[in-house]
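K.L.:
Structures for review follow.
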Structure P
Amino acid sequence: MDIRRVWILVLDSFGVGAMPDAAEFGDHDCHTLQTVVQSARYATPHMAAMGLFNIDEVACGQPALAPLGAFGRCRELSRGKDTTTGHWEIAGIVSRQAMPTFPEGFPPELIARLEAAFGRKVLCNKPYSGTAVIHDYGQEHERTGALIVYTSADSVLQIAAHESVVPPEQLYAYCRQARKLLTGPYAVGRVIARPFIGAYPAYTRTAGRHDFSLLPPAPTMLDVLTQGGLDTIGVGKISDIFAARGLGRHIPMAGNTDGMKKTLATQQENFHGLCFVNLVDFDMEYGHRRDVDGYAAALTAFDVQLGEFLAGMKPEDVLLITADHGCDPAAPGTDHTREHTPLLVYGEGIRAGINLGTRSTFADIAATVAEIFQVPLATPGTSFWNAIHK
């Protein structure tokens, strides 16, 4: 059977257990799935039927007697546990060297260059929670016009500004300036615009977040699919993560539910190629905020929409569900966690009940997509297509 359409749904931060090297990343007994299944608000019957609880060593939930799809888990070969390295690896690129992080804040010489480029002073310059930083520095920002610059455990530089002080388009312009300056040892994975509104102490971040990523250092599956004349659709922040390279179309979204609605709408299109989806709320709204019940409820809501998606699939369609890292809402702190990610594959052309075991890299997904569409891709990943297609 010829496959015409493939969807990859990235459940941002939905890890399924600590990797062997988790302690090197400051993590130990992290397990996002084990944490959220304990919530009374968790129910994912469709993912369970696909084989979620049949995955090796998840050690929770009730395994399906006859899983509907192929299932397994992936290890991250890249030296990281963030959005950029995770998605790049899913798309075929392994980052052997960790992207730079700044646990003490950015060095004075870089801040001076940023202030000169912006024509504004900088506030904060240290790792901070995104909601706490606007609470603690928002008033001074409104009074002085200085930009709130902060980072996290990830390779990011974030700039927050109140929309009444700095309109979003101006904030994006500042981020583009920062992106150009952040090279060499300062080449963080993402510069992130964080507009907010409201009055102290009830500031709220808007949906106007925008990520300005490094360009991937080599061709990804998106690039080779495009070069092969195939369609490439990105839903959510996929365009940001890949700096729009290799994407034929970007579909913005406002939260997971809206993202799935727009993904469901793509089922009505006669495209030939890949639809790549990121559902960020699991990470941004619940993982980092250590909200176990919220994370569980979001997965439950996703699973309802997943049922609708499965019902709408055509014989020539394939669905892959995975994640880009973990963010265990019961772990100490607020950072991502170094975890295996789930791999669920479903479609009429997929052999049910195949255990794909533990894949050595997320890039196996890219290798598989490349083989499905018969396009060449240089990647450390190994395709599992022969093991699962009928």
Structure Q
Amino acid sequence: MTGERWREPSRPARSPVTASRREVAAILGAAEVPYNRHPPTGTTTTALLADAFVRVLEAADVERDEVDGLGVASFTLAPDHAIDLAWRLGIRLRWMMEDPHGGVSALNLLQHALHAVEAGVATNVVLLAGDHFGPGDFGRLASHYNRATSERLAPIPTGGPNAQFALVTQRHMARHGLGREDYAVIPVSQRTWAARNPGAVYRESLSLEDYLAAPVVAPPLGRYDCVPVVSGADAILVSRALPNRPGVRVRALRSSFNHDNQLGDGLSTGLGTVAAELWDAAGFGPNDVDLACVYDDYPVMVLIQLDDLGFVRDGDVRRFIRERLDGDRWPLNTSGGQLSAGQAGAAGGMHGVVEAVRQLLGQTGERQVVGARRAIVTGYGGVVYLHGGGAAVAALESVG
């Protein structure tokens, strides 16, 4: 799809939706436009989002005219917004939302979409996230992400978030007595998963030796600690849960925004303040999770989020790495995560949701986690000045 408007077919007026009864919402489908490190000439963000829209309707077996809700997260859709995309897609809506908060956008959109469906405001809500980066686009985004960045960081210049999260990693290493080989476990193990994911940008094997020998980007971060920027898009469809139809229920979803007012050291995300509430609402705990899709812009952030959520017993990060991740091969970021699959801008947070939903629906082929029934997905982003300003987590369970 290009910039032209889709022709709107004639159809009868839709019956009013009432909010007199509470619906039960579920995710009925998920889709991803294949990520591309070097997309072909003519690729646009609008086209990628439109492609994801078509793919998720096919995955969920829903017709375009049945969609009455749309949520969008994108850095490069501008100057267009969600309403412009709705016009280009030719859809009439009762609910619409746009979220600019990066890695936390997908779960933020999901939370609002669930409320809309359960309140009877909308019936079928498509959530889209994606970006296309042409030459120089990511550099401009990184330098002008917000006013604090453009006024305080870009003039130094810091070179984008790598330097900021290098400092977070240094502090994390010092607190827990870790070395680079400890952090290597995450990108190396995720690359093993990526080898079984046809959609991952990087699928070739990655050894500890490869990791340690890679060029240093910002000490102690090397090449394999930093997500590769790609173009792509992701989508999920939130609708009413239907009897005997496979779907994924969101048992609990909690968020934390501006938990430390950027005065902390970045070694917590705010998820620790909502973890107990999340597990209580979900009805299960860390030991009951079959797989985790944790926002992985950098390995250190994976460990911090898992610690915040109670997966790291007694706070012993080194033991968790060696026993749970390296020893047990616990299913973490089974798509390969962003570190191997790529980060398509604002789609970074949606990528984990799509992978978790596909796993719980048994749709991931060679990398399928046998018997997967429960998963967690996290989002982290909205870097304000020193580190992320927002984090969210969803506990998911397959139904039907």
Structure R
Amino acid sequence: MVAMCVSLGLLSGCGSGAVSAPPGPTAPIGITPSTATLFSDLPSTFFVSGGNGNYIAVSSDQNALRVSDTFTGNQLTVVPNAVAADTPVTLTINDTAGSRAASAQLTIKPRTVAIVLTVTPSSTQSASCGTALCAGGDAQVTAVLTQNALPLAQRPVRFEVTSGDVRIITSAVGLPETLDTSTTTSTDNTGTARVRIRALQDAPAQTALLQVTDVQSGFIQRASVTIAGTTGTALAVTPKTITFQGTAAGTCADGISADVIVSGGRPPYQISQPNDFVVTPSIVTASGGRFTVTATGRCATDTLIGVVDAAGATATVDVSNKISDTAVPTFDVQPTTVSLNSCNDLTSVLLVGGTGTYFVAAPSYLAIRITQNTFANGANATIQRTPGSDAPHNASVVISFSDGKTPKPVTVNLSGDAQNKPC
């Protein structure tokens, strides 16, 4: 009888010395998502459940998705390889206990949107914001779509604001500005899609996020936009005083303009409209922006132009338009002949008299900048070769300066590098 108990104990145990039965089957393995679209070079994460926790991942196409490894835990991150066209792949998850496997059906798509999106703030915004976007400022956003290094033309692209105080300008140029959080446009023949964005006027310093979607493939790319925020400095205008004077004896100025720069405070800035002068625009959107004051021929003394920012702070510009008590001197340019001997040479001429507003007509390979001084001192015009321009093929060229009424020629003699090769 004792022998029988021992023999049975091999199967079910005897008394308190029972032996445990082998473990039962584990729960089936699950994978989420079970279907997915992946893009070349971009990571994607799957969540795994069930089984014994020691998993083996296998890809049906190692060229498209190189996965063949063991892992533990409930997450698996994969990075597809580059593919030339949509490629189906089955991702299978097993475990070391032989539990029922799970599979995910994947489609791997080529990557079409360039990795780096370009955000370029407007050149008119204040230099104090650097490469960031000023509060109230605007910028151009470009996205380049390519496949196998070839541009994708006429491709619908969706731009969206996912976070931050920035909006997409959806109105056409010249129309009242409208803003939205998303818009859809198309690429041009170079595969480039473009939109303009506007930082909100009272935006604090922050990083906003934009999302760009290739509508046809579903590929998504994101870009960050740094906003410099409100200026944190007092509202200021430069210059604070403007005095116009008539160009002929007994008259006040007509058609002569001066610019005023607005900075600090909280943009946008509202600009008042006096009766005796034309002021444009009536709203300056960003710190470092400017408005123009133009004399209309009406004589005026101490006319105040008010500037009010979004917080109610004010500043004024005192503008006068006085009668000229002397005849305006004849417009003249000196010297009338100058030379450039190399790409780095710089020469200058002095513009005096006339209306006080000067212009120049010259070929594109000459870079000419007129620096306006006070009326009594005239203006200084610097002349040099334009960097990167083609050689003129002439030993000399005649350019023309004008005060809007009388032209004056200046001969520029070219020699050495200034003539013989592009600068």
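Read-outs throughout are calculated quantities, based only on the coordinates presented, and are distinct from any laboratory measurement. The structure displayed is predicted, hence computed values, not measured ones. Cβ atoms are built from the backbone, for glycine too; each structure is taken alone.
K.L.:
One of P, Q, R was used to compute distance in nm of label points 7 Å out along Cα→Cβ at positions 30 and 118, and the result was 4.8. Which label is that?
P.N.:
Working: P: 2.8; Q: 1.9; R: 4.8.
Derived from R, not from the others.
K.L.:
Between P, Q, R, which one scores greatest on mean count of other Cβ atoms within 10 Å over residues 134-141?
P.N.:
Working: P: 18.9; Q: 13.1; R: 23.1.
Across P, Q, R, mean count of other Cβ atoms within 10 Å over residues 134-141 peaks for R.
K.L.:
Okay, moving on. Looking just at distance in nm of label points 7 Å out along Cα→Cβ at positions 214 and 246, which of the labels P, Q, R belongs to the structure with the highest value? Each step should come with its number before you reach the end.
P.N.:
Values: P: 1.5; Q: 3.3; R: 6.8.
Structure R comes out on top.
K.L.:
Okay, next question. I have 9 for relative contact order in percent (Cα under 8 Å, 6 or more apart), calculated from one of the structures P, Q, R. Which structure is it? Can you show the working numbers first?
P.N.:
On the way: P: 31; Q: 25; R: 9.
Here the read-out was taken from R.
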